[in-house]
Each structure stands twice: as C-alpha cells, then as structure tokens.
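Pasting the structures in now, so scroll down.
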Structure 1
Amino acid sequence: MKDMEFPDWYLKEKEKARLKLKEAKPAKYGLDFSLQDYQREGKSFKKIANLRELSRPVQERMESVGLSIDEKQRSGSHLQEDNFTTYLKAMKSLLPEGVVVMDTDEAIKTFPWLKDYYFKIIPKNLNKHTAFVNAYSQSGIFIWIKEGVQVEFPLQACFYLKTSNYVQVPHNFIIAEPNSRIHLITGCVPDQECKDSAHIAATEILVKNAAAVTYTMIHNWNKDSNVRPSVGIRVEENGTYLSNYLLTSEVKSIQMYPTAVLARNSRAVFNTMLFCKGESHIDTGAAIYFKGEDSKGEIKSRALVLDNSHLAMRGNLSGRKKCRGHLECRGLILSKNAWAEAYPNLSGSRDAELTHEAAIGKIKNEELNYLMSRGFSRDEAVSLIARGFINLNIPGLPPAVNKYIKEVVDLTARKSI
C-alpha cells in the first residue's frame with residue numbers, strides 16, 4: 001500500500017512519530033534492545049485463497065498456536081505474514097451481519113472516525129515500543145462488532161514471521177459496541193527458519209456498555225525472538241473482558257503488561273500460563289484500574305520455570321471506589337538454574353476489597369513419593385503435578401488448544417527430570 005492512499009491525519013501522525021522516535025524512552029520492565037537492528041522492509045507476499053495453500057510445515061506452526069487450518073468452528077480467519085495481510089476470510093454462514101473484519105491499514109482508509117480511536121487507549125509515547133508502532137505500523141487486524149451482534153464461534157488471526165532479522169509491527173483494534181459479544185484467538189509464531197526476529201505490536205480494545213470480549217493470545221516463538229505486545233483495554237459500564245495468554249516455547253525475551261480500565265459494574269479477568277524454557281527472559285503481568293463502583297477483576301498467572309530461564313511475574317490492582325479484585329502469581333521451578341520473581345502490588349481506598357497470593361517453589365518430595373507409591377512412574381508423577389499446577393480451567397478454549405497444553409505440560413515436565 002502506498003502512503004498517499006492514507007488520510008492526511010494518518011500521514012501527518014506517522015511523520016511526526018518518526019521524527020520523535022529518538023526521544024522515546026525504554027520500557028519500564030524487561031530487557032532493552034535496539035529496534036534499529038531489524039529491517040522493516042522486505043519482500044511482499046502474494047495473497048492466498050485458502051489456508052491449505054500454505055506448506056505443511058507452515059500449517060503445523062500455525063496449528064501450534066491454536067489456529068484451525070480447515071477453519072472449522074471459526075467465524076473468520078486473518079493471516080499476516082511479516083507485515084503483509086495475505087489472507088482474510090469471513091465465514092458467511094457463521095459470521096453474522098454487523099461484524100466488520102479488515103486489515104487495519106484498509107480500515108484507516110475506509111473509516112474517517114477511526115481517527116478518534118487511534119492510540120486513545122494505549123499512550124502512543126508510553127515507551128519506545130508503542131512509539132515504534134505509531135511510527136512504523138503495518139497491517140494488523142481491525143474488528144468492529146456492531147450493537148447487539150453476538151458471534152458464536154471465534155475469529156482467528158495469525159501473525160507469522162518469515163524473514164530473518166525482521167520486525168513485524170501490527171496495530172490491532174477491537175471495538176465492541178453495546179450488547180455485542182466476540183472471541184478472538186490470535187496465534188503468533190515465526191517460521192522455523194526465521195532467525196533474530198522481533199514482534200512489536202499494539203492492540204487497543206474497547207468494550208462498550210454490556211458488551212463481552214474474549215481475547216486469547218497463544219505464542220510459540222524461536223529462541224532468538226524479541227517480543228513486545230502492548231495491549232490496552234477500556235471496559236465501559238456492565239462490560240466484560242476476558243484475556244487468556246499462553247506461552248509455550250523458549251524466547252529470547254518477552255515483555256508484556258496488558259492494562260485494563262474498568263467502569264461501573266464492569267469486569268476483567270486475565271489468565272496467564274507460561275512455559276519458561278532455555279535461556280528465556282520473560283517479564284509478564286497485567287494491571288487493572290477500577291475506576292467505577294462495583295467493578296471486579298482477577299489476574300491469575302501460573303508458570304513452569306526450567307533450564308536457565310528467568311521469569312518476572314507482575315500484577316497491579318488499583319481502586320479508589322467500591323470494587324473487588326484478586327491477584328494470584330504462582331511459579332513452579334523445575335530446574336536448579338531457573339529463576340522466578342513475583343511482584344504483586346495493591347493500592348486502594350477503604351471501599352476497595354483487593355487481595356493477592358504469590359508463591360514460588362519446587363515440587364515436594366512427599367508429593368512425588370505419594371504418587372509413585374500409587375504406581376506412577378517418576379515421569380508420570382511429575383507430569384501429573386505440573387498439569388494440576390498449571391491448570392487454570394480457562395473457559396472457552398478450543399479443544400485442540402487444551403490438548404496442546406496437555407502435550408506441552410507433559411514434554412516440559414519430562415524435560416525437567
């Protein structure tokens with residue numbers, strides 16, 4: 001797409017952002033790295049008519065992050081390869097009228113009113129990663145669910161990195177109008193041959209009055225990937241937001257801190273499952289700001305930590321009104337060189353009811369011995385304990401994803417022995 005096709009406000013915003021990029025500050029948390037080490041321009045990819053046109057290895061990589069290649073029980077699919085949308089399809093029999101699914105660049109060209117939503121939930125200069133998205137974003141998925149529309153089956157989106165030494169920079173939007181409902185599954189994965197890649201993204205989610213949005217994000221990276229997804233959520237009165245995040249692979253570094261702001265009688269839940277392996281540096285968490293009375297929120301994190309990986313789990317609940325929130329961070333260390341930290345933070349007034357639990361430890365010999373005395377092998381006992389520990393009973397996950405989680409737990413547990 002040529003820049004001249006974009007509206008003037010967007011071109012001016014990009015130009016200004018690029019001029020100011022050098023002033024952007026590093027992120028507060030996580031390892032710092034240079035975004036200038038990655039190329040932003042690369043070869044373009046031809047559009048495809050069916051996901052079956054992709055090679056079998058690519059299909060398998062996509063399936064590893066919850067994507068359905070045959071698109072069964074999916075209301076639509078989106079594929080972004082590097083910075084190009086190569087597949088976008090709505091299943092007309094499953095996706096009701098009143099749902100708009102587009103490439104973000106095309107949405108900006110189509111809807112003048114999108115200017116009023118552009119970087120209004122995430123501060124554009126929060127850190128150098130959001131500033132980079134503001135300056136250089138390409139593609140992404142735009143979803144607009146109109147008032148009263150209920151989408152039964154999930155939409156799915158895949159962000160696939162194919163080029164080495166390349167940075168993928170999508171800007172995503174979900175706008176759920178009053179009394180609407182939708183579930184988006186996003187899978188982020190690089191090609192097995194893709195080396196030294198980066199994924200720098202911004203996702204802005206607006207849940208309007210009595211709407212419900214479920215956002216499931218599944219990551220399967222390579223060991224030299226740097227990943228920085230910024231997610232901002234605003235939930236209006238009586239709205240509901242549910243976030244599910246799953247990391248299954250080793251990664252060079254990842255830092256994410258999705259943040260939700262809740263209005264009166266609204267609710268947000270963050271579920272996180274982490275498999276920390278190899279030399280990974282992982283810094284994850286979530287924050288909920290209770291701005292309206294009778295708002296409720298939960299942050300739950302579970303992690304299996306092994307090899308030489310380093311994990312920081314963060315959580316913040318902040319409320320000055322009558323509200324209720326709970327924060328839970330638990331890490332199970334499976335290797336002697338692994339390291340985990342937990343940083344729970346609560347701040348509230350007299351009317352706020354905020355609680356937290358944090359625990360980091362290892363498998364107890366008594367638990368292993370008990371299961372082994374019941375006939376389980378050591379491998380089986382470790383897998384059972386790990387599976388019970390990591391299980392968050394996340395609602396709404398597709399059966400294929402739950403099966404994959406079980407397989408990852410078993411492989412991770414066996415590796416730790």
Structure 2
Amino acid sequence: MRYSLLSDTRNWMSCIEDNKSIAHMSIPGTHDSCARKDASGQAPGIDEYVAAQHADRTIVKQLEDGIRYLDIRCCVIDGVFTIHHGEFYLNINFGDVLKQCVDFLNTNITETIIMRIKQENSSVSDEEFLTVFNTQYAGYHGSMYLETAIPELGTVRGKIVILSNVSSLPGIPYNSIQVQDDYTDTSVSSKRAKINDFAIQSVNVNRNDGNPSLCLNHCSATNPPLVSPASLAAVLLPQITRDFKEGLGAQYVDNSQNEAPHMGIVAMDFYTNDLVTEIIKRNENKDFKDLPVYSIYNSYYGRHYFYASMYMDSAMKRRQVFGWSPGGQVTNGYWMLIPSGSNNEYYIFNTYYKEFLYASSFVEENRRTVYTWADAVPTAESIWTITNNTIYNVHYACYLYESSLTYSEDRKLVPCWAPSVSVAQDQWTMVLENKSV
C-alpha cells in the first residue's frame with residue numbers, strides 16, 4: 001500500500017485508479033511553461049515581464065515536482081516549432097520539450113502529461129502548422145493522445161495528452177473545455193476571488209457524475225510596466241495556498257466517503273511546492289478505496305466530536321485538532337483508519353484536509369500537542385493503536401484524550417497525556433460512516 005500521493009511527486013498518479021477521467025482529478029500545471037527567468041536572454045527590465053517560471057524550473061524539474069500540465073507556445077520558423085513567449089524566443093524548441101517529456105514518461109510510466117499547444121508569434125495558416133506537426137514531429141505521435149474525447153487516466157498513462165489550441169491540430173479542442181484566464185486582472189483580491197470561484201465551479205461539475213468537463217484555472221496575470229508575473233505571484237500564490245489549506249472545495253463533497261474535490265487543472269506562474277502539494281492532495285488514493293471512515297467523539301465532558309480545524313501554525317504546516325463542544329458532527333471530523341502494516345496499528349487520516357494525525361514533540365504540563373501534518377506524508381509519529389476505546393500513539397507511548405482546557409468557547413483541546421498512563425478522558429467512541437465498507 002502507498003500511503004500518500006506525495007511520498008514521490010515523480011509518480012503521484014500511480015495512486016489514481018485507471019478508470020478515473022482526467023477531468024475528475026486535481027492537476028497542478030504551469031502557465032508559459034518554458035518561460036523561465038533569463039531564458040529569453042533579454043535585459044532584466046524586459047525579462048521581468050517575459051519570465052513566468054523560476055530559472056531552475058526546467059521542464060524536467062517541473063515534472064519531477066508533480067506538474068502534469070504544460071503550456072507550450074510554438075512559433076513556426078524554418079519548418080520547426082521554436083518556443084516563444086510573445087515575440088521572445090526562449091532558447092528551447094518543441095523537439096526538446098517533447099524529448100524531455102517522453103524521457104520522463106518512459107521512466108515514470110504511471111504518469112500522463114497534458115500539453116496545451118498554441119501558435120505564438122507566427123501567423124502561418126493552421127494547415128501549415130499541422131504540416132510541420134505531422135512531418136517534423138511524427139516520430140513522437142506514438143507517445144501522444146490525439147483524440148478529441150476526454151480520456152480516462154488508464155488510457156493515457158505514459159502518454160502526452162494534446163490540448164489543441166490550433167483548430168487544425170488533433171487533440172482535445174481547447175475551445176471545448178472550461179477556462180478561467182483573466183490575464184489582465186492584476187488586482188490580488190479580484191483575481192483570488194475568480195480563481196477560488198472557478199475552483200468551486202470545477203468541483204461541482206466534476207463529482208464523477210455525467211459527462212466529464214475538463215476545467216483549466218489560471219493563477220496568472222500581468223500588467224506591464226506596473227505588475228509583472230513574478231510580483232503578482234509573490235503576493236497571490238501564498239493567499240491561494242492558504243485558501244486551499246483552509247479546505248477550499250472540501251465542503252462541496254462527501255467527506256464521510258473520503259471524496260476529493262476535483263479542481264481540474266490549476267496553472268501557475270512561479271509555482272510553489274506548497275500549492276502543488278495542496279492540488280495533488282485533492283485526489284482519491286485508490287489504495288484507500290475500501291477502508292473504513294469513522295466519526296470519533298469523546299463523552300467525558302459531553303458528546304464532543306473530534307475534528308481537524310482550519311487553525312494552523314505560521315508556516316501552515318501543523319493543523320490544530322479539537323473536540324467540538326457544541327456537540328454536533330462537523331464536516332471536517334471524519335477519519336479514515338489505514339493499517340500501518342503492524343497488527344492493530346493505524347494511520348489516522350482526516351478526509352476533509354487529506355492529512356495524517358500525529359503526536360508532536362511539543363509538551364507543556366504533561367500535555368503533548370497533537371496535530372495533522374499539512375504535507376500529507378505519514379511519519380513514525382503518525383502511528384496509533386486503537387484498543388478498548390483508546391487511541392494510543394506508538395512513537396511517544398501516550399494516550400489521546402480530551403482536555404478540560406479550551407482553545408476557544410466551542411473548541412476543547414485534544415492532546416496526548418505525556419506520562420504514558422491512561423486517564424478517564426481518553427475513552428473514544430467510533431461510529432462507522434461509510435456503511436458500504
């Protein structure tokens with residue numbers, strides 16, 4: 001069993017079922033994928049508005065980091081496709097991009113790459129563009145998916161899915177998908193709202209029912225000479241990341257069934273690994289398909305349901321957990337028990353945030369703080385035993401309990417009791433929620 005999609009971002013799609021439509025996934029991508037800083041060879045004042053990715057984020061590096069959507073802009077020069085951003089050549093050609101993608105896919109055969117192809121800075125006819133594609137790059141066609149229908153992942157593992165932004169070019173027509181791309185809106189608050197609203201729209205149209213609808217959500221915009229792609233991304237992406245970490249989309253799916261909110265493709269300028277992580281987390285791990293999901297409550301101070309909250313540390317890595325003292329069930333209070341490999345030992349996985357419960361090294365007055373870990377990869381501190389209505393951390397040898405202390409009026413602290421002995425408040429009731437298991 002693979003416990004996390006994020007344990008190796010080079011092959012995270014290996015965790016996804018073959019029959020999953022690529023529209024029913026959350027896929028991180030890049031906008032103007034080849035427009036790395038300094039790639040244009042222009043002076044800094046010009047390159048600032050050409051560059052859309054960090055200098056070290058080559059195509060290979062992007063793919064290794066988990067990126068699975070590439071935005072490739074082709075200019076026809078002397079019978080080949082050169083890669084441009086606007087009028088500026090990026091010192092790489094289409095053949096170079098294809099070779100790097102195919103080499104990656106040959107090593108990581110479980111993956112697919114969605115590639116938008118657009119004509120940029122040339123005005124040849126669509127027919128001439130197609131002729132170049134069919135002659136110069138015919139040797140790569142066997143590594144491409146060139147149909148118009150949105151495929152299931154199993155059909156396109158090891159292949160490049162062409163998203164055609166040229167009318168004559170085979171592939172999924174770009175004008176057939178849903179796109180948010182207001183690239184002139186450099187107001188952070190306005191752009192953020194558009195990204196989040198479209199993400200929720202993507203979730204609602206792709207809940208595995210009906211015809212799949214591929215959605216492409218751009219986090220990019222520029223307004224020379226006032227706002228560059230880098231300056232916008234530096235402010236916008238941390239805010240979008242926080243929105244994702246606070247559970248964007250999760251309220252629209254059934255967390256009692258470990259359903260993931262399918263965001264579609266999220267294309268970024270100057271992508272961050274934190275946001276890539278949040279996007280990848282929003283996929284269902286096939287190895288978790290038949291595992292039980294529980295709501296968990298403690299009755300010592302009242303029927304208080306155990307849940308993961310939106311409150312995090314300043315680095316947004318550790319998420320606080322509480323007992324909900326008003327007594328009702330909460331949508332972020334569903335937990336999956338995942339066998340860790342040893343008898344009666346489990347990882348406890350929050351289905352709302354897609355994170356693992358762990359006991360931390362922080363101890364105050366015999367209370368060991370418990371969190372979920374935002375990077376969503378379990379550690380030794382994430383292993384628990386569940387016996388006689390107790391939840392016991394194996395690494396630190398301590399029992400989870402509901403404290404008499406409160407974080408706020410409705411939130412009771414839920415730490416571990418550091419002295420490693422059982423206490424009256426460590427009795428938990430677990431209610432199976434996914435009844436079909």
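A short reminder: the numbers here are calculations on the coordinates, not readings from a lab. From a predicted model like this one, the values you see are computed outputs, not experimental measurements. Cβ atoms are built from the backbone, for glycine too; each structure is taken alone.
So distance in nm of label points 7 Å out along Cα→Cβ at positions 42 and 98, computed for just one structure, reads 3.9; which one of 1, 2 is that? Matching structure: 1. Here distance in nm of label points 7 Å out along Cα→Cβ at positions 170 and 330 was calculated and came to 5.3; which of the structures 1, 2 was it taken from? The correct label is 2.
Match the computed value 0.50 of FRET efficiency 1/(1 + (r/R0)^6) of positions 18 and 306 (r between Cβ atoms, R0 = 35 Å, to 0.05) to one of the structures 1, 2, and report its label. Answer by label: 2. When relative contact order in percent (Cα under 8 Å, 6 or more apart) is computed for each of 1, 2, the one that comes out at 15 is 2.
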